[in-house]
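Dropping the structures in below, format is structure tokens.
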Structure I
Amino acid sequence: MKQYSLNTPLLTGKDKDKKRQEIKEYFLNTYDIYESLFTMFIDDKLFYIQPEPTRHPMIFYFGHTATFFINKLINMSIIDKRINPHFESIFAVGVDEMRWDDTNRANYSWPAVQEVREYRQKVRHLVCELIDNINFSLPITPQSDMWIVLMGIEHERIHIETSSVLHRQIPIKYIKDIPAFKICKSSNKLITNSLIDIKKQKISMGIDDSHELYSWDNEYGHHKEIVDNFKVAKYLVSNKEFYEFVKDDGYTTKRYWCEDGLKYLDNTKAKFPAFWIEDKNSFLYRGLTAVVDMPWNFPVDVNALEAKAFCVYKSIKDKQTYSLPTEAQYKAICQTVGLQNIPTFDSTKANQNLTNFSSCDIDRHNFDDIYDVVGNVWQWSSTSIFGFDGFKPHEAYDDFSTPTFDGKHSIINGSSWASSGNLISTTSRYAFREHFYQHCGFRYVINDKKTTAKKENNIYENDSLVDQYCEFQYGQTYFGVENFAVNCAKIAKQYATNTTKALDLGCATGRASFELAKIFDTVVGVDFSVRFIKVGSSLKNDGFINFYDTTEGDLKTKKTITIKQLGYEKLKDKVQFWQGDACNLKDRFTNYDLILATNLIDRLYAPEDFLKNIDKRLNKNGVLIITSPYTWQISSTKKRLWLGGYKDKNNKDIYTIDTMKNILERKFVLLHTQDMPFVIKETSRKYQHTISQVTVWRKK
């Protein structure tokens, strides 16, 4: 295996051939490191266990990072041929305990490990060829095809770390003790924490398009804060320091724990951190591939709930007010010690970038008298992640950040021993749910003044497209044009003969799904964009949605729509929402009496494939309703894959409806055609008035 990790490449340069080689070397290094993690299992049967109940089995993660490359390259029209559609469906979507995540084992039939190994080799070969031949210019920008390759690499770098956490949760009897993954040795000398003064200062966060490192969308934009004087712990909280909390009944004293913390304790019955193992009158320590005597000087690995409980405990004990630092306070620490970003900063000067395969003593890496400012373990903050001013989701991965702007995902600062690539950039931003385990610990602060952590923006404040669709589907009607989603459901009611199960494909923010539930026993809403799925899911589960109606320029009006207002209270249990790719749906999306594909066909990367295979999802005599204004665009569909809107080689006009008939009439009977208008409001004085053609088909 590779025993070193390369730094993420710069986006700048003058020699494209040299940059290709640099990116290929980085890709192969990443791919090899990731695969090496899966060599620690004593048997291939271990690929099918679930070390964490809220996660998939390990076979999913082995296949996931490879399918990510293919799915993103397909969706961005960089390649147009899949390697294995089935794998690229079942391995497509990970889980973050979102309402649309699917961890039901009954919905999956995992392939043999050897098949996935062979698949990964095919992806390796394809990506290498692509790097050699892809057209790009320097500097590489978020609009570049090469950016999508880098996105796949950096995504796998994330999974090197997150998968190693899951590996660490597998019972040690199933794990090989691999010499390359050795745990660092600890001196276990006595280290007493103390506090360092940080002076009041102005903090600016966020990057712009000139940034020379690959970055995720939440890093772009700008945000400024004034950080008042505060004191910060010189060291990360060690296993020894945290042991005082454990010894003093920290896990059984309810007043130390917040409401979510008490739920965590009730669910897990935890009495000490997850990577501690009780041994007679002491504890052992679970590393990646071995269990050793407790290294008391290593930073403790805890979730945010445990870290916050410790701060309450210490506050009561010391008669001081300790807390986790905000994101801005952490940036003030970095600014105070003059932390440099890669490649200026030598990543070997900290315990990161896989220079070791475990944590190490908390007094080993000094940053101007504050230790482990980066590296060793991540550090929980008190800030829920939010989008900076100017945030825009990247179209290739629009669900990377926006689902986490929900007040439930706390920023983690710094990096860990397992962090590499973008993860060790000083501008990177990652967040996790507070009960999640990562290679993450904490340090505490004392504020001179009361400091409130920056709360998340409402997701829709950063997402004008979602706002627009919420207004389109749930807002008022304009110019006498009826609500489009409601009208589509009326047509469904007119032509459906069986009303057991319906699929709303391309459901957007979910209005038609609820309307179909007035007719069908079960309705499944599927959309490619989590940004949209989140709306319907919130209406179903929370009973309301908030969005912003643009009046003029930056002037917006906040709107709230409730499920009671819509009259959907008794329908919500009939509706489910899932993320999915209409051109490559999972096998379980089948046996429907009706499929509604609303304004979808001209936004698909493979519309002909969709039409040729959609019958497999329908029962006999099932109804397919397709609506579309046929506004083809090369940003969604390569022109050679358009179904209409062009002249053929004989200079004949080709129309979408004729191509649809040629394809669908082999398996369907066309029942009905009509035009249906809709109006989308952009501002109080600008509206889109569009005519969609509705075609209704019955499966033969």
Structure II
Amino acid sequence: MVQIIKISILSLPILVACSAIAQEDTLRSRKLNEVEIRGSRLYDINRLPESSGTHLWSGKKSEVISLSGTNANIAEKTGRQIFAKVPGVFVYDMDGSGNQMNISTRGLDPHRGWEFNIRRNGSITNSDMYGYPASHYSIPMEAVDRIELVRGTGSLQYGAQFGGMLNYVTKAPDSTQAFSLESITSSGSYGLVSSYIAASGTIGKLQYATYYSKRVSAGYRTNSETQYDAQSVQLIYSLTDKLKFTTELSRSNYIYHIPGPLTDVQFAQDPRQSTRTRNYFNPEIYVPSFSVDWKIGKGTHVTWLTSAVLGYRNSVMFDKPADVQDTIDPATNRYAARQVDIDNFNSYTSELRLLHEYSISKMPAKLVAGVQYFNNDLHRRQQGKGTTGTDFDLSLTDPVFGRNMHLKSTNVALFAENKIELTDKLSITPGIRYESGQSRMTGVISYYDAHDLPNTIVHKFPLLGVNTQYSLKYGSIYTGWSQAYRPVIFKDIIPASAYEQADKNLKDASGYNLEAGFRGNSTYWRWDVGVFHIQYNNRLGTQAMRDAMNQFYLYRTNIGNSATTGVEIYTEYVAPLHKRLAFSVFTSTALFNGRYTQAQIRVAENNVNISGNKLESVPNVITRNGVTLRSASGSVSLLYSYVGDTFADALNTVSPSANGAMGLVPAYRLLDLNSTFLIRNVTVRVNINNLTNRQYFTKRPSFYPGPGIWPSDGRSVVVSVGFKV
């Protein structure tokens, strides 16, 4: 029996608010008659439930972005559009449209999202949490159902990183038929052609889902083309209604032709020009996983997830600042030899989690506890002498790399959080996590004494935290405090030259997240307004030192602390215009004050106190504001984004350097026009990005992909057509 339920467009926010819970709980609830809901989703952002599966989110700052409800440009992963309603997301445009998502929140470093614990369906995708926590794995957004974000107070359950946890949840297999097919094809400016095809279904107790994605683009700038492909297979076998096994294998791979950095003069002349024709970047990443989901009894749930990140990060580059030209040497009639760098990732994680419901003196309680094990081996080969050619070629003209090193890490973490409902409105959730492990660096550097090179970093400390939540008629007040840490990573302990030394007693960065807010919804309003403070201690950097012979050298060590305080505001209003038409308006705004405290860095051969200076890439304000007109047949959205100016270095240099690596990063304003139309079972999406063709850049990096200005994309148009049968 099939029931057709017609629902007013204004009643849908209630359904959408429950969607994140429903997708989890449907699997363990009794079977219901099939229900078809006709209408349009009004909200594309929600928050996580208080608990689900073996996870506990009560009192934590969280967001759930529904990609099926957004008009954003998912073909090119336009971060400012996808995360538009998450206050304070800083988007770093670095690797060309669609290749990686480089974001951060609360004033942290956005480089490949490495301040987040990044996951895919719960499996960690950071390449090596203790050696190189950047996420080189690149998931196609067409495959994603929703994005779950838990801010920094999630550190007790998820481990390293101050930013919290970012989880990409892929589309579930079709449970209504043995075979279904989905196809999305996109075409756009600058030679963009993208194709995504997925198949899924249910056969008895077995469910499956698979996809293939392919994207090519010439890029906005000269010499910035991309070739990308990704694949995934997921199998779910439900032995009983209480015991389920899931195995997945996913892969992503792309080759990005790196156009090189620009100086300020070059950017003003033509931001689309290129300074490099021979530079390439290629990460190929595999993420296999196996999980067991077992509902032992009423109120007790156990999951065990084992996963890995395997693959390479390859690059071949003429790695010089923007003001150094890459030209043919008249004496040899050849280019200079390029540098070849290869990282091999071998990262393994196993995590056992339990959620148990019980009571304390008639007060309902939920306990989440678990153990997490890491075993990683990052093999880093750098400064290889490559060819003088112009194509993507990792061949070496000398078989010996200048650096050939291993960073081997093992770590065991025990964690527990316990939610206690003191009253029917007030709950408190204290928690603890204990980390114990070490990272050992060994290997050979051509310019360095082998006896001075080995280094061992010990990770051993407890993390404490507590969250509270008080329910009101139209929402809840939440507060949270949680300690956090970020491991010392490979680049922090590798001497860059013979004149550098690494501190043998380096400390992991540590500190805490503090947050409080008020969130809720009424008939037409939805809001989440809060404040936060991040204390970030033991930041890594370089200082000037002299040895016993008064010889100057550089010393890689902990340089000091920083603190970031801010306000995060999200509010959205939905108004009916007609029985089948609705209008919404939102603002997502964050204010920041990020400063160094008790810190000093090297300038030439001296150390300079930078206490009170602003943190790099932390603007005073990030605001995104939009209006949307929705009907049953589609929607149109206009998004306005503003990001304030930032500094590129800790000295807060205003005037740009000759190579463009230092200086102020100007504020910028952008307009995006996005729309989705439904024509029977066909979905058409039209995105006009950077409507006014603003020429801007988001950061002046000091290392990869090269010091200098990296222009962001100008105006572009993307049209996507999709269907599902």
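Read the figures in this text as sums done on the coordinates, not as results from a lab. Note that the coordinates shown come from a computational prediction; the quantities given were computed from them, not determined experimentally. Cβ atoms are built from the backbone, for glycine too; each structure is taken alone.
Odds and ends about this structure:
- Which entry (I, II) yields the derived value 2.6 for distance in nm of label points 7 Å out along Cα→Cβ at positions 226 and 562: II
- With FRET efficiency 1/(1 + (r/R0)^6) of positions 194 and 426 (r between Cβ atoms, R0 = 35 Å, to 0.05) derived as 0.90, matching label from I, II: I
- Computed -8500 for helix-only ellipticity at 222 nm (-39500 (n - 2.57) for each DSSP H run of 4 or more, over all residues; to 500) - originating structure among I, II: I
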